[in-house]
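Pasting the structures here.
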Structure P
Amino acid sequence: MSHILLRHRDIPDLHKMAVYKKNGGFVAFKNAVTKMKPNEVTDVVKNSGLRGRGGAGFPTGMKWSFIDNKGWPHYVVANADESEPGTFKDREIMENNPLQFLEGLAISSYAVGAAVAYIYLRGESWQVAALLDEKIAEMEEAGYLGENLFGNDYSLKIHTHLGAGAYICGEETALLESLEGRRGQPRVRPPFPPSVGLYGKPTIINNVETFTNVPMIMANGADWYKRMGTADSTGVKIFSLSGRVRKPGNYELPFGTTFRQLIYEHGGGILDGRPVKAIMPAGASSSLIVVDDKVLDTPMDYASVRTLGSELGSASVIVIDDTVSVAWIINKTVHFFKHESCGKCTPCREGTYWMQNITKRIRSGEGTEDDVDLLLNVAKQMQGKCLCALGEFSTMAVVTGIERFPQDFKKAVKV
């Protein structure tokens with residue numbers, strides 16, 4: 001099966017304008033602007049079943065249809081702040097297939113009536129931003145960006161913006177705050193960005209992988225896209241596989257591919273032939289799944305993974321074997337979330353602080369069984385009380401790790 005998102009693996013030099021155009025580049029954008037009304041573009045994406053690839057999995061076309069047409073101007077923002085530990089798919093797209101991503105961003109901008117679009121990247125990704133700036137300039141020179149595109153009255157500018165390297169800015173309202181020049185902290189919602197977003201105007205935010213799907217959907221049709229994947233999760237997904245596997249990396253596969261196929265057929269199996277002990281299907285922010293044959297044969301789609309007591313999220317699949325202590329994993333994840341908490345809301349600010357102190361005590365060998373109970377209590381007290389998802393995410397591995405792998409914590413504490 002040829003790639004849809006990672007097409008550079010099939011087509012050498014796809015990042016070059018001439019090569020991209022030779023392989024159908026910008027035809028979908030031109031057809032959208034010259035032959036379709038904006039709402040018709042939205043309808044195609046809606047009918048394709050494309051869901052957001054940033055983690056939440058919200059239907060993309062439906063999100064676009066929420067744009068408030070009473071307030072102007074409109075904006076589109078590409079969330080390229082790829083910060084989830086275990087996720088590294090968007091960077092490969094931007095470095096190797098940037099023009100398809102930019103075309104998808106342009107099509108979505110036309111669909112919602114935005115004349116300006118922004119790409120928000122992590123501060124550490126300045127080299128990627130420089131590459132995208134080059135491609136944006138090439139698109140302007142070729143007439144794919146600028147004023148009165150394709151002889152139409154539609155105009156579009158795209159800008160890159162570097163943040164300061166904060167995980168919290170992956171949350172869309174914190175991203176908007178940062179983009180506006182303020183501290184990256186989440187806003188209270190509602191209102192939601194399609195009504196009140198960037199500069200207080202209607203804004204659509206999707207991530208890089210989501211936008212990269214759009215040109216192929218527009219070129220081939222919604223029915224073509226729906227033939228891949230499952231009824232609940234259509235199309236393909238890039239699974240970022242890491243952990244105790246022989247061949248970590250990005251694998252573009254249809255939704256519905258099983259964990260077993262990803263780990264053993266594509267990832268080459270487990271190091272030293274060890275058994276799989278646990279899986280974190282959505283990176284550091286996900287619940288830990290106890291692995292058996294049933295789990296390994298579970299399809300990787302949004303609905304199926306939910307039946308395992310976890311979420312697929314951005315599909316950052318971290319594989320853990322029986323040589324790794326879950327108590328060690330919890331210590332690492334809690335340290336990360338404590339460091340990245342913006343401190344705006346008390347449950348997350350104080351909760352991550354105390355979870356870090358307790359996990360550090362457990363990992364040092366000074367913890368007791370009472371500390372494990374206290375850690376679980378703190379995590380559960382945080383759930384449902386934080387301003388944004390970061391606080392909730394920080395508790396997922398803690399709660400499921402203690403409840404599903406109690407033996408690891410018994411080994412880690414004083415008797």
Structure Q
Amino acid sequence: MNVLVFKNIFRQPGINPVLYLKQLILICLLLQGCSSGKSEDKESQEATEVNISKSVFGALPDGRSADLYTLKNANGMVVKISNYGGTITYWSAPDKEGKYADITLGCDSLQGYLKGVPYFGALIGRYGNRIANGKFTLEGKAYLLAKNNGVNALHGGIKGFDKVLWEATPVDGEEPQLMLKYISADGEEGYPGTLTTEVTYTLLKDNSLKIEYSAATDKATVVNLTNHAYFNLSGDMSREILDHEVSIKADKFLPVNETLIPTGELKSVSGTVFDFNKSTKIGTGINNLKDQQIVYGKGYDHCWVFSDTSKTLKSVAKVYEPASGRLMEVLTTEPAIQFYSGNFLDGTIKGKGGIVYKHRSGLCLETQHYPDSPNQSGFPSTVLKPGERYNTVTVYKFSAN
């Protein structure tokens with residue numbers, strides 16, 4: 001208040017200066033308190049606006065509780081991950097009009113996963129993909145694994161990493177993270193060594209989900225970790241993925257035998273239906289029964305070997321869905337990728353919203369080392385020894401055009 005005005009008020013007849021001053025001080029204090037309160041409320045609101053939240057997902061048969069973590073970024077992308085199997089249960093991505101929709105197959109509740117599903121969105125370990133005849137030899141000792149895929153071992157066994165409860169640590173921030181840890185005991189599912197595995201999911205500002213894998217062991221073992229998300233970029237899981245356009249930066253792929261075990265050959269994709277160096281609709285060659293490899297896989301269920309053999313993070317594949325305009329780019333430090341076109345989905349599973357998952361209603365792009373590497377000396381090694389650390393990174397990045 002202007003000093004002269006203040007003096008003039010005091011000079012007016014009937015004004016008690018002391019009483020007026022007290023009232024003025026009280027008004028100022030009240031005004032300050034209101035202003036301070038609004039600021040504190042705003043700060044409090046900002047402090048409670050979290051980008052990762054936790055809820056109960058359900059109870060396991062042994063009574064333990066599984067949780068569900070919801071990660072959000074400023075763009076509106078939402079990814080939901082359970083500490084049961086490290087499973088991605090929901091993943092929204094924008095179409096060309098900016099509309100977000102779920103683009104992954106999965107279940108509405110934990111009970112759906114417990115009934116048995118083909119690895120929807122789960123972390124895979126200790127060994128992603130197949131190991132021939134469920135056995136391998138390491139440092140002169142033979143190890144027998146569970147045969148859960150005909151005569152072969154698949155995705156870590158009967159109770160692989162997709163069916164265990166991980167220790168979860170959420171980290172809030174502009175780019176929310178979910179850190180997961182699991183200690184696999186020596187001999188679990190037949191694998192040697194106590195393996196301590198850590199996987200971190202980070203939802204980035206640019207609509208990417210980064211997955212960082214890390215592991216250490218106290219005894220020589222084999223490790224091949226990946227994630228088994230099924231994608232349908234249309235957002236309509238009742239549709240097939242045959243109109244999705246795929247590109248893979250790979251000059252070679254691994255032919256397989258009738259049980260889908262690699263023969264050991266690295267075959268050129270040139271002139272075959274396995275050439276995705278140019279963006280190609282999945283439906284173009286998937287039913288070419290003249291190709292024995294398509295017959296064995298009932299479609300695509302093969303490993304592509306990247307042309308870029310470096311261990312740096314590199315762009316290796318893209319998937320485009322024309323109707324929605326959604327584009328997914330895959331970047332990884334891994335040497336290969338398993339492209340699976342949902343050939344064994346058969347309409348017997350009801351997924352989210354009661355939708356029946358029919359034949360080829362989802363596709364997988366699983367970054368990894370080669371299948372059956374422990375039995376094939378010509379393949380890059382998947383052996384992890386004490387004192388070493390297994391580290392790989394994969395990023396799934398979404399945009400639309």
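Some values worked out for this structure:
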| read-out | value |
| --- | --- |
| Structure from which 21.8, 77 was derived, Rg and Dmax of the Cα atoms in Å, options P, Q | P |
| Structure (P, Q) behind the derived value 109 of volume of the Cα convex hull per residue in Å³, for residues 237-292 alone | Q |
| Which of P, Q yields -4000 [helix-only ellipticity at 222 nm (-39500 (n - 2.57) for each DSSP H run of 4 or more, over all residues; to 500), calculated] | Q |
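Throughout, read-outs are computed from the coordinates displayed, never taken from laboratory work. Predicted model only: the values in this text are computed from it and were never measured.
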